[in-house]
1. Here FRET efficiency 1/(1 + (r/R0)^6) of positions 58 and 74 (r between Cβ atoms, R0 = 35 Å, to 0.05) has been calculated and equals 1.00, so which of 1, 2 was it run on?
2. For the read-out FRET efficiency 1/(1 + (r/R0)^6) of positions 66 and 138 (r between Cβ atoms, R0 = 25 Å, to 0.05), a value of 0.10 was computed from one structure; give its label from 1, 2.
3. Which of the displayed structures (1, 2) returns the greatest value of distance in nm of label points 7 Å out along Cα→Cβ at positions 82 and 146 on calculation?
4. Could you tell me which structure in 1, 2 was used to calculate helix-only ellipticity at 222 nm (-39500 (n - 2.57) for each DSSP H run of 4 or more, over all residues; to 500) as -8000?
5. If relative contact order in percent (Cα under 8 Å, 6 or more apart) comes out at 17 when worked out from the coordinates, which of 1, 2 was used?
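No lab work stands behind these numbers, since they all come straight from the coordinates. Because the structure is a prediction, the values reported are computed rather than measured. Cβ atoms are built from the backbone, for glycine too; each structure is taken alone.
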Structure 1
Amino acid sequence: MGAWRNVEILPPRAFRCGYCGRDVGSKEGYHEGDTSLGQPIVYICQHCDRPTFFQDETQSPGPIPGRAIEHLPDDVQALYEESRRSASAGAFTASVMACRKILMHIAVDKGADHNQSFLHYVDYLSSNGYITPDGKKWVDHIRSKGNDANHEIALMTRPDAERLLLFTDMLLRLVYEFPASLP
């Protein structure tokens, strides 16, 4: 392998930084060898100064899906961020399983008994007004898809993880962030 060389100008690339989550447009970075042959290129985030590797269209670390959410209990926050980072790293089955586990943590945080079934936790959230009537379908989808990831010989995909993170994001905002934002 040759030495990594600093290049004044590289092919411009817009991307979302896998570290800080900001949208970046960069023309500066490093490469090894001929960039036209698909050799890796390293772009530096202009916000956090960390490197992002590209080989063809593959980005590492990948962008973190979802958005940061405020006012979460520590355990829910940790699981949500774990799910987001897992999806970013291509660990989609782990991401889906963490979204499923979040349901239990929310329900217990809001008063459900420990050691119940996941269906019990979904029903608890619904019957206690934490889920809108139409929202029960997507919360049950989190439970069901998480069950498939946990109990079946099935690998989850990027769309599976991103969809569950979107649903989980909405639930966390409804249960924690929006109520805490009231004056």
Structure 2
Amino acid sequence: MSEYTVSIVGEDRPGIVAAVTGALLGAGGNVENCRAAILAGSFAMVLAVEVPAWVTDQDIVDLLAPASSQMGLSLGVRPAAPAQRDIDDDRCVITIYGADRPGIVHGAAEALASAGVNIVDLSSRLVGDPPIYVLGIEARPPAGMQAGAVHDALRCPELAGLDISVQAESERLL
């Protein structure tokens, strides 16, 4: 079996997920992981798929071309990087919220990268009235780094005045 990542972006409409996953299923593909969201009116989806070894990235492009063309989607296919299956790693959950302004995501990402913290999952949105910016991050700190040290790393000018919470995933289960 071979693994690929497939990215789809286009104007939101019903049937995108069905068309893409149906074409992949037709080639014996299995969707292992998927993220999808509507962002500013556009539908964006990234899938990790496993296909029989004889299926190439060009085969996947050819399978998805009719649906992507018909639905006006941009399509990207590439071999997947080797999966990191660290079961024992202690991830942390980071929540940052406050008044919206440019640079929040960049400030958090830069501060975490500088501390050697890898972002595993990230989502953000405006909620409420008046709107509040909410940024949620699941991250993998370097071995031995505690949640408090991750919180300290996020004390930077770009995030000043925002509420920041960092909790070790293992603490959330208690």
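1. Clearly, the read-out refers to 2.
2. Comparing all candidates, it corresponds to 2.
3. Biggest value here belongs to 2.
4. 2
5. It was calculated from structure 1.
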